[in-house]
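What follows are several structures.
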Structure P
Amino acid sequence: MNELIRNISNYGIVPVIKIDNIDKAVPLAETLISAGLPVAEVTFRTVQAEASIRSIVETYPDMLVGAGTVLSVEQVDKAVDAGAKFIVTPGFNPKIIRYCINKGITIIPGTSTASDMAAALEMGLEVVKFFPAEQSGGVEYLKAVGGPYTTLKFIPTGGINAKNLNSYLSLKNVVACGGSWMVKSDLIDAGDFDTVKDLTRQAIQIMLGFSLDHIGINCIDLDEADGIAKKVSKIFDFEYKMGNSSIFVGKAVEVMKFPFLGKKGHIAIKTNSVDRAIAYLSEIGISFDENTRKLDSNGKTKAIYLLEEIGGFAIHLLN
């Protein structure tokens, strides 16, 4: 998986945008960036697409901007010349795909059938668009094709919304989802960027699913840890469970047998994806302690600590 696709995967959501008025392009990009989602697919469904991409890229060169609904090699050239970093097509067009591959342009072609997917693998593609997702069988279809096409990854688009977003993102063969529910055309046309920002933030929070997992209490030694753990267990009738480095009381209290990270202890925050949480939190200036990063067998981050303590507590993200 190339770096660009990996970045898209970490963001998890690709806003699919239709811009009729070029004056709305930069304010919309600014809104997405301030909401924590600096990625967009600007569709070539309007005459303003090329100019909108150019305007966004010139103003925010670090934003990950792609061109969508690309139907010809001529549109590929226009999009790339305007600064588009990737190309998305609605269907599987071999001519456009080969053109992009030969020029080293990241192409995410649309697929909806097993034949499309087989052809994509034959052409050496790792990631394709699944479109229209809901109308083509949705989550259950992607589960089914995950058996024969184990190496192919998907970006479902079409019918994705806040309610079914995590159903798609939970699949191993889905790298991200494309959607327009947070960037609807009527909101863009009306310049209602406050609503766009609110909907984008809501989408991110739904995707990440932050929740409190447990609180860790630092102790000087086993005797102190044992005393605290037994007291909490007795008061609340929580299960007492001895571990190698700590004692768990119930599911939400961990008593450390020795001083660990954090002056007072640590707070563990659970998330649907640590890698996506890192990408989002990095956009708002949060730094991480790379020495604490732990990976799973697939090379994805399963745990990491924030660099900064809060209230004397180290903050721990985990899947």
Structure Q
Amino acid sequence: MKAALVHAAGQSPTYADCAEPAPQEGEALVHINASALSQLARGRASGRHYSASGQFPFIAGIDGAGRLEDGRRVYFVLPTPPGGSFAERTAVPLARCLPLPEALDDAMAAAIANPGMSSWAALTLRARLVAGETVFINGATGAAGQLAVRIARHLGARKVIATGRNPAVLTSLAAEGAGVTISLTQPEEALQKQLMEVFSGGVDIVLDYLWGRSAELVLTAAARAGADGAPLRYVEIGSVSGGEITLPGAVLRSTAIVLMGSGIGSIPLDQLVTATGEMLAAAPAAGLSLDLQRVPLSQIETVWNSDTGDGRIVFIPD
């Protein structure tokens, strides 16, 4: 069969022939219909992501949508190594195969699964969102952030505050449920003032896809604005703007801020899989979708490094 093989860390996958998967007991053979190019898939393939195995060669791709031998449509995640989702077929533990609603097609399921899971799991399993709370999303103009706005509202957030650098997307998010939008491209003094205003009005949860300098400003504003004693649950999900921050100890001493992360490792894998299934089941009612581009898998070497946004390129086996 054809697949995208990674032979060494730092090398792009190559489209080539490889051996057919041989499912073992407790595994299913999945005939793949769609698989998204996500930042996580890129990170694991490059060896940079903390969850990468470091074993080569292997087939790239972490998840996708397809059919089992009996015809059932499923979303699947983390095929059995060295298998991956950028292939015609793969072997996957049955526990990691989830039914798909009929109203959600394979390409859209593949596109939204990973970015949508990030906020669904963060809100339900880490921050424990209670209906009526206010959610602040730092980095809401990326694919995951856009879904996070809709997911927060679907899960019962009273108010959603969104930051980002793309003015057009910020405008669209306002129409989709973000009560306040904040541009991260404005001068820092003006940004600090606006952050102070929103935190003075009360924020219960922060989902942070950026980290870096914006996280420093958000945390400082939260501390300066003070709180009524209820902890601010700050959930770090991604680090697009930088892997490290400088945080004065006074920020944590002066107010009730609880820092936590959300992702592979901080949440057991079976719970992440369950959360993904819940999100996909809710997707039609919650209006969860992304602009996507269907690309033949044979073109993976051409588009691998394309800057099109997390989850937007969806590979379709030739």
Structure R
Amino acid sequence: MPPMQNSPYSELDPDAVLDALEHIGMRCDGRLLTLNSYENRVFQVGMEDGPPLVAKFYRAARWSDEAILEEHRYSALLAEREIPVVSPLNIAGSTLHNHQGYRYALFNKQGGRAPELDRPETLQWMGRFIARIHAVGALDTYQHRPTLDINSFGIEPCEFLLAHNFISSELREVYKGVVAHALDGVRRCFDRAGAVRTLRLHGDCHVGNVLWTEQGPHFVDFDDSRMGPAIQDLWMLLSGDRAEQTRQFADLLIGYEDFYDFDTREMHLLEALRTLRLIHYSAWIARRWDDAAFKVAFPWFDSQRYWQDRILELREQIALMDEPPLPC
């Protein structure tokens, strides 16, 4: 393993958070609550003259200012069209702020619970709003954010893991071979799908990024937004065996196609995208191993058992990618 370094957020103590907000004219009352987040640091901050706000401090060097602002403009456009997303607040003429080297944005606090995805009406509701997000996303393209593809989510992450010795010597060649085999399967899936359309996505549309209220879903955290096929925002809502996933996807499509057409060729990409996410996830942890919080949150990452499990997981995906796609 590369040597541990200081956390990139080591100097972001409560005083620094409050100073940053007061720097742009916000009157904090001193209350501060750390919210769950690994990629960035997120806090609920009490305000003297109103409800608490949520402050997100971005991880250094992940996105350029242009890429962050591009995502901010997209989520603001969605909010303007009354699509329930939590978009950053424009304060002092900007949604992105900088104080003592930390870039941050402020958001209104949004309550809610996890959606009950075992209910058909919930999946249909989710499908309608994801389709509305995609209908707006298809109107333009990102210029500063990448596209979800085999290289960025498969080849490059694997090369990073191998180059930095995160995998034990006993399993290194096995992992390398299994990933190569898996990526061959991914390529075949993309070949079967053909030239599908890419659009601006939420990018990380799992239940943890959806807050459910009596008014329906509210989508949060567009930090992983990028160009990609529409099915990327749908497959992560599926669970269970093949029959269960088929029923769930049918319910999603009932709502989705009220607002946007779904290209059924993208069904060939479902397991391929799942495979790419598995490879990318391990590299995501590895890239942040200099953040002390990651060693606490993922203590099993440097164990041989972890990589044995990943090899088994990818072998299962290789088999799934050779099966016919889910019907729709």
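Read-outs: derived from the displayed coordinates by stated rules, not from any lab. In this text the structure is predicted, and so the values were computed from the model without any measurement. Cβ atoms are built from the backbone, for glycine too; each structure is taken alone.
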Legend entry - Identity of the structure behind 0.97 (criterion: Rg/Rh (Cα atoms, Kirkwood Rh), calculated), options P, Q, R: R
Inset, instruction - For distance in nm of label points 7 Å out along Cα→Cβ at positions 230 and 262, find whichever of P, Q, R sits highest and give me its label. - result: P
